[in-house]
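**Student:** Some structures are shown below for you to check.
What follows is calculated from the coordinates using simple rules that are stated; it is not laboratory data. Owing to the predicted nature of the structure, the values given are computational and were not obtained by experimental measurement. Cβ atoms are built from the backbone, for glycine too; each structure is taken alone.
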Structure 1
Amino acid sequence: MIPYKANLTHELPRTAELVIIGGGIVGAATAFFAARAGIQAVTIEKRPTLATLTTPAATGAFRAQFDNPEEMDLVREGIDLFTHFAEVAGLPGYDIGVRQQGYLWLSTTESTARRQRDLVQRQREWGLHDVELLSGDEARYRFPYLTPEVIQARYRAGDGWLDPRKLTMGYAIASRAPFVTETAVTGFELAGDRVTAVRTTRGTIATDQVVIAAGPFSGVIARMAGIELDLTLVRRQRMIMPEVPEVPSDAPMTIDEGTGAHWRPALHGANLLWTAPGIPGGPPLDDVPTSEDFAFGLLNPASDHAVARISPFWREVWQRNTCHWFLRAGQYTYTPDHRPYLGPTPIKGLYVNCGYSGHGIMASAGGSRLTIATLTGTISPADNPFRLDRPRQERDLDIL
């Protein structure tokens, strides 16, 4: 890869056209789309470099298979960017590690299969016509490592994954904007109901436009301006097994739709994940702990959410017990309807780009482009389905 470099600095300018708070993937994407709109932005990040908290804990996956058309469109916009990133970003040769090996959702019960069929029908009505509905035998013919208990599957070949760090740095490099690291935001200066400056540990930067894109710390930052965001922070873990000979390197993301346990190829092994139900929310953390029980729940065939339920070769991996693993953890930032907050707040000039509910990597492009569009006025509030004051509809928790 050509050795491109982001503009990381400790020099805080005195003024900025736009200040972005947060140097994860969403903050970097916001800087990228601000630059494309002709806005000169400065990004503030409290950690020593970019993409070191929630972003690297993510598996980096993307999919168009959503349960609502608005998020589906948001992510499809991102997929188009990801697959043409070097060209669109003006970074010849820059590789963000895109692998379109598909998402394969597996049903082992008739009730789950029925929900699959209903969802695929709705997705086709929304314009997503390339999702395949497979019988259990059809799925096993194409993916022979599946268990006989699989009775149905849905599959989209255009889904896949990428390297979140490389994408973050690509956004940052292409923005050509400064990223002021090791600098924490301590408050805002307001004139009535309008933002006029951001206070930091390196001084104050005058601005009349701010985007909060601080992931799990977005609620804390918004509260400094008197804005309460309805966010719930939940720990999510990822298990990395660097060497597992049984894992087919060309396999798709393979998901037990009944339990949410899933695995995909990574390195010379796999990433394994599970969204545990009922985990209570907590405060934002700079160091998110991991638990070995998470690994045992995925690998031990006796577990009710073991990946061996859908791919029997994982039994052999467990019995052999020679494959190393390590864990990463981050926090999902959930909104009540599990859709992001994008756009203006009641404080004039203060915007939010947060609350992706586990979909920040895949929706970073579409969500950040839309946030900047609300800032420039190219989209009206009524046309923004992710505005703070939107009507709320309850949804089932998305397992990925």
Structure 2
Amino acid sequence: MAGWMDQVTRGWLIYELTSSAVQLGLVHGIQAIPILLVSPVAGSVADRYSRKQLVAVAQALAGLVYTALAFLIVTDDIRPWHVYAAAFAMAIVQAVHQPARAAMVADAVPSHHLTNAIGLNSIAFNVARSIGPALAGVLIATLGTASCYGVQAGGYGMAVVATLWLRSIPGPTSGVAHSMSFGQSIVEGWTFSWRNEAVRTGLLITGCASLFIMPFTTLLPVFARDLLSVGASGQGVLLTAMGIGAMTSGVLIASFGDRLPRGLIMLGGVTIYGIGVVAFAGSSSFRLSLWLMVIVGLAHVTSWALVQTVIQAYSPSALRGRTMAVFHMSEVVVTMGSVLAGALATLIGARWAAAAMGAAGALLTVTIGVTAPYARRIR
């Protein structure tokens, strides 16, 4: 919930301080550097050491970052560079956190229940996704951004406690990762990710969505404040609507599990995701925009959850931290797309920027499906 609150809080804070669409893109773009540098090492660390401990430490550090931001806002010392520094620090934290957390899911369940488990994980994640943005919008509108960061810090504190309560989950059993240098271990993970056809296909589909479609959320403050005239609380409701669609998707995936044709749904989900963003960009009605955000959330999580399932199902436990680190490096691509979205919005307006990028992502995904028949056959 704290992470999804930050999607509203950080963007609103930088837009409040600068009134710049370019800055909205840059505050996300700065995260590319630590994710790019840290993720490969974090994946190797997740394949060598306790994933549970890595997750707990990362969450504790995130809580400290949000506490510092809340203090700076309360004392009226907050400056744009503080927001950038916090975004940079959070990118490091997430780069360590995400591969270990994702691999823990596959470690905890039998392989034939992996799709169901990721679906259930998605439900929990998207319940928070539905509540967090709306709560952030209400807090910003009533108490200011400092209250949001205070709640986010508290959320991460509770997450640390919950993580420490988890039973010990067996991690990778192979000692190969320990016998290699970090450099060799990283190269091994990249090589496997590229040579395994199913994993490579999942990563390519993810890349299309990450560069062209997902960055539209960077422009939501512009849509909320300037185009739909609904303010911070309206932005929170838009993200909540997206979360409701995502939660619905999680329920469906958890219910159907391995009966789903993963390849076709990955391709179809990202294509519908892009088309939904194009429609959202053209909407001038807040009510219609809410329904379109539900569709966008449904399509996004359907494809995203199945990509994760494919990558984890086709990766041995000893390599899973590294393959998931490669998957989460898609956030670097998202940040690049966020910078592109901010620049395009400055040149041609937020509506045309979001529409053009959504259309490009959908078209590229269709191209993958047409030119790579194997992608459609992945189970």
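**Student:** helix-only ellipticity at 222 nm (-39500 (n - 2.57) for each DSSP H run of 4 or more, over all residues; to 500) computed as -8000: which structure among 1, 2?
**Tutor:** The read-out comes from structure 1.
**Student:** Same structure, new question: The value 57, 39, 35 for Cα extents along the principal axes in Å, for residues 104-327 alone was derived from one model only; which of 1, 2 is it?
**Tutor:** Answer for the origin of the read-out: 2.
**Student:** Here relative contact order in percent (Cα under 8 Å, 6 or more apart) has been calculated and equals 22, so which of 1, 2 was it run on?
**Tutor:** The read-out was computed on structure 1.
**Student:** Work out which structure the value 65, 44, 43 belongs to, where Cα extents along the principal axes in Å was derived from one of 1, 2.
**Tutor:** Value 65, 44, 43 for Cα extents along the principal axes in Å corresponds to 1 out of 1, 2.
**Student:** Suppose mean projected area of the Cα convex hull in nm², for residues 48-151 alone works out to 9.3; of 1, 2, which structure was it derived from?
**Tutor:** 1
**Student:** Have a look at 1, 2 and say which one yields 44, 20, 14 for semi-axes √(5λ) of the Cα gyration tensor in Å, for residues 72-215 alone, as calculated.
**Tutor:** 1
**Student:** Separate question: Hey, FRET efficiency 1/(1 + (r/R0)^6) of positions 80 and 368 (r between Cβ atoms, R0 = 30 Å, to 0.05) derived from one of 1, 2 reads 1.00; which structure?
**Tutor:** It traces back to 1.
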